[in-house]
Structure 1
Amino acid sequence: MNKDIFVAAFEKKLYHYSHKEETIQNISERLEYIESELTNIGSSNPTSYSSGSSDYNVVENKRLNLLSEQIALSQQLKKVEYEYLEIKKGLSYLNKEELELIDLKYFKKWDVEKIEKHKFISRSVIYDKLNKALLKMTERLVGNRR
């Protein structure tokens, strides 16, 4: 079966969904740390060093590095949060059976043979239901392209 490009892209996102929450948490913690570091640098006594001295340059370089990292992480956080919420919204369109199959296949990373044995349904039915669920999610999120 030749998968629609939107369906294939969404399927790829599903495989990475379980790591999104952890990634969001890690980025948020790093941003909090950077914010505290920037606050500490900002509260240092500016009269203890003069412009152009090596102490001044070290502090300014540290500040610039932290600000650059903060900007990059903030952009990354927005992207990861958007993808996480997009998948969560897509999952909300599924019925209980579709959601269970998606969970087993993409989140628990079961192969179809294991699902077949667990659910007592044939591979072809599993593939059909998974494909219909993927199509349902992508059509609702991106619209019907047919």
Structure 2
Amino acid sequence: MVQGSFFEMNDGKTVTDFKAPIVFNIGYQRHTTASLMRKLKDNKIDILVDLRSKPYSRIKGFSIRDFSAFIVSNGIEYKWRGKELGGLGVSVATWEKTLKPLANCAKTKRICLMCMESSINQCHRKQLMEILIGDHGIQGVNL
């Protein structure tokens, strides 16, 4: 697996600076549903991919039923992919198989991967982003 490069949206770059398709990622740990939605809207996200193996949360509004309805009601497509892309008990081979169509979709849609941890360095989404970058030529952006 190739170590990828990630850009923070506050490091002076804008998404128009990137030549390759972009996949964004975010952790909701330090967000409310409203602040998370602002980030998604500000970055014109079309599809939010929920990576949580267990899509339930003690943080108000982030359990799957209420959260998915909130995302969809704000005009963003919601996909739970915790079974295929979660961090608990999922093989790298399954990740790679599932990420291939996601990478193709990123050529025409703005996709954001979401998990709980605010830091990508403490979350399995870093490994997922490295696969997207190394195997599919995707550019990774941390929100």
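Every number here is computed from the coordinates shown, using simple stated rules; none is lab data. Remember, predicted model here, so these are calculated numbers, not experimental data. Cβ atoms are built from the backbone, for glycine too; each structure is taken alone.
If relative contact order in percent (Cα under 8 Å, 6 or more apart) is computed to be 33, which of 1, 2 is the source? Comparing all candidates, it corresponds to 1.
Looking across 1, 2, the calculation of mean count of other Cβ atoms within 10 Å over residues 20-27 that yields 13.8 traces back to 1. Structures 1, 2 were shown, and helix-only ellipticity at 222 nm (-39500 (n - 2.57) for each DSSP H run of 4 or more, over all residues; to 500) at -10500 was computed from 2. Once Cα Rg over 2.2 N^0.38 Å is computed for every structure in 1, 2, the highest value turns out to be that of 1. Among candidates 1, 2, the computation of Rg and Dmax of the Cα atoms in Å, for residues 84-123 alone that gave 11.1, 32 used structure 1.
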